[in-house]
1. Upon calculation of distance in nm of label points 7 Å out along Cα→Cβ at positions 232 and 248 from the atomic coordinates, which of the structures I, II produces 3.0?
2. For which of I, II does distance in nm of label points 7 Å out along Cα→Cβ at positions 88 and 120, calculated from the coordinates, equal 1.0?
3. With helix-only ellipticity at 222 nm (-39500 (n - 2.57) for each DSSP H run of 4 or more, over all residues; to 500) coming out at -12500, pick the structure among I, II it was computed from.
4. For distance in nm of label points 7 Å out along Cα→Cβ at positions 48 and 272, which of the structures I, II scores highest?
Structure I
Amino acid sequence: MRHFLTLKDFTKDEILDMIDIAIKIKKDFLQSKSTPLMKNKILAMIFEKNSTRTRVSFEAGIYQLGGMGMFLSSKDTQLGRGEPIKDTARAIGSMVDMIMLRTYSQERLEEFASYSPVPVINGLSDLFHPAQLLTDYLTMIECGIYLLNRQYDSVHIATPKVAYIGDGNNMANSWLMLASKLGFELTIASPEGYMPDTKVVQDAMSFAQISGAKITITTCPKQALKGCNVVTTDTWASMGQEDEKQERKKIFEDYCVNDDLMSLADQNAIFLHCFPAYRGQEVTDSVVEGHQSRVFQEAQNRLHAQKGIMVWLHQNRI
């Protein structure tokens, strides 16, 4: 059974195959062509963490693929009342064709998947957010910023140099996985004590030896941004860290992506953010609304990237 829990589990070609499916689906979507590639299939969406874009994109996506989506919050399931994960996974998995789980713990997600009889998708965990990274790479391709190993309609302008600025959270960890699998250059700038997960960094460095990726971890945002093609960041305090917000604001104040920092990037660089964006903290309003920002194109691409993931899992189900 193939699950989509982390990009660590996939080869470069498998990741790009999902992207190719998403590109085709989006092209058909924009031409108002139907893509019932999962006709009559049911996606159960379990949310232990709140969501806006993840729910809308998965629910709209499965409907557009000809299937049906079922929203389940922790209040709606016995998971929220202490039922063992293995019981919920096997029971729900016997009634649906695919499950998306958004949860606080990667370990919890992996335990759920180990008992599920159907594919499980990571809708976000404390350690990884892989669906967002396929979204971001799809957006990069549309902007002509991608590795020249497959032919796309956009004009290839650069081998990607990506700068991630801010908290070494699940987004930073996921960028490490994508870069190390595909083979592009990534620099992460985070304060001391807020670096990406050590084990994830070790895994990424190992994969980079095969793919040729260049990965740098630094505390200096200016070093990371110099000449890069993609600038990205994320909130300084994720869900569950609300009591740390004020302390984090002080620690991260030099990591706000503003116009001065953006000026260090390549003149054709784009800015990405997975949202929600806290303007005036990790990024200024002028950058979010600026001419280099692609955040709303990126937001819509969640819909298409996740359709690519679902279709790939459906087609490769063993």
Structure II
Amino acid sequence: MQTTTPPQPKQVEFTGSGGIKLVADHWSPAPTDSAVGSAPGTPSPRIVLLMHGGGQTRFSWKNTGALLAAHGHEVVSLDTRGHGESDWALDGDYSATALQADGLGVLEQLPAVTGRHLPVTVVGASLGGLTGIGMAALAPPNTVDRLILVDVVPRPEERGTTRIRDFMASGGDGFDDLDQAAAAISEYLPHRPSTGATEGLKRNLRRREDGRWYWHWDPAFLNAADGSVVLPSDMFEKQAVGLTIPIQLIRGRLSDVVSKESVDAFRELIPDLEVTELTGAGHTAAGDSNDAFTSAVIDFIDR
């Protein structure tokens, strides 16, 4: 399929569990030459739903979303509850059950937003991947026909998840300026080269009345993200075992969240699991090596 530069995404809204407002970006497929698009063997366009990890926003997928749209797919990148522009949960419910219920609601509404009744590929990073497992397991048959997990398995390494929570908690009091926030990110992601640019951080931070910059997610999410409240591994394993769709795991080789041992354990549950490893990437695999990551996603989707 011939690819061209895609248009900018359009902001759209979904209604999650309990009526919570969920904001997303929607990329429509880039126009293609009709003769090329109808050539034998051309991959069928599909809806791709991108689910970010805890403490991130839909902007984590901006490059991948644009490339997938340029490749002919409908792409939706969602801000999960309590993150980005989506509503905060007034009752503080950020449990796995609530997140999966939100996702099921989004799946139901995707045809109305995209104008297409197509199979959905769910791409979920970290907590978004665990949410995606439940969505695929609980949705009506033939709704989700492929699942891509980005550096996450039902039983992630505790040392890695603890480091994530510690990093998120470290910004609880805000930052003096964007440079200070960038320094905190560099310390958390020492393997990622620093560009020195800070303007893009405004997508993930908000300046409050006290003049300090705060991560753009509900602090109550971190309170809920302790132990089995958000990470009930037994539930995720049971949901994953029941899946019959193709599943790809994209792992960063430098990850401290998904080890080789945890991959082997997951393969015992899902013998047909396809594993792709990205050299030089850590837990934030999509951002660490975006070109290689997106190439792996496109290859898996189009097969």
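1. Numbers: I: 1.8; II: 3.0.
Derived from II, not from the others.
2. Working: I: 1.0; II: 2.7.
It traces back to I.
3. On the way: I: -12500; II: -10500.
Computed on structure I.
4. Working: I: 2.7; II: 2.2.
The maximum falls on structure I.
Read-outs throughout are calculated quantities, based only on the coordinates presented, and are distinct from any laboratory measurement. Quick caveat: nothing in here was measured; it's all calculated off a predicted structure. Cβ atoms are built from the backbone, for glycine too; each structure is taken alone.
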